[in-house]
Structure I
Amino acid sequence: MLEDLADLFAQSAADGTPIRDVVGEDPVEFAEAFLRNYPESQWISRERERLTDAIDRVTGDKP
């Protein structure tokens, strides 16, 4: 799963695709849609929050 996600972001970066075009306005929904293809784990809540925080920092939406 992580390799697939890394490949998605690497290809998007190589294509010059903005991160918001990849994850949309709701990074949690993006993650949930992505994860529906994989078995859920206990760490999912923490990773959802980390994803949202990382996207917010990169896009300047959050200090």
Structure II
Amino acid sequence: MPGKRNRKRPAGSLQERLLAMAELARRRAEEIPEGEERKKLLQKAELTERSAEIEAWLAPTASSK
């Protein structure tokens, strides 16, 4: 019989973590010169922000409980 999994929940909601990842990508993009890597970081930030918006739409609200 396998042992108990030792997992912990990440701190903060999914939306908070997604927005933090987007902010980190934007800050990293500001630190590097124009180019392909910067473009990819900005695209990642935008996509992550959109994911946070979609997660907010799908997440159950406190009033629906």
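Bear in mind these aren't lab numbers, they're just calculated from the coordinates by the rules spelled out. Bear in mind the structure is a predicted one, so any value in this text is a computation, not a measurement. Cβ atoms are built from the backbone, for glycine too; each structure is taken alone.
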Practice task
Taking FRET efficiency 1/(1 + (r/R0)^6) of positions 4 and 36 (r between Cβ atoms, R0 = 30 Å, to 0.05) as the quantity of interest, name the structure among I, II where it is greatest.
Solution key: I
Handout entry: Read-out distance in nm of label points 7 Å out along Cα→Cβ at positions 28 and 52, computed value 0.3, structure in I, II
Key = I
Handout entry: Label whose coordinates, when Cα Rg over 2.2 N^0.38 Å is calculated, return 1.11 (choices I, II)
Key = I
Exercise for the section: Match the computed value 11.1 of mean count of other Cβ atoms within 10 Å over residues 12-19 to one of the structures I, II, and report its label. Expected result: I
Handout entry: Origin of the derived value 37 (relative contact order in percent (Cα under 8 Å, 6 or more apart); candidates I, II)
Key = II
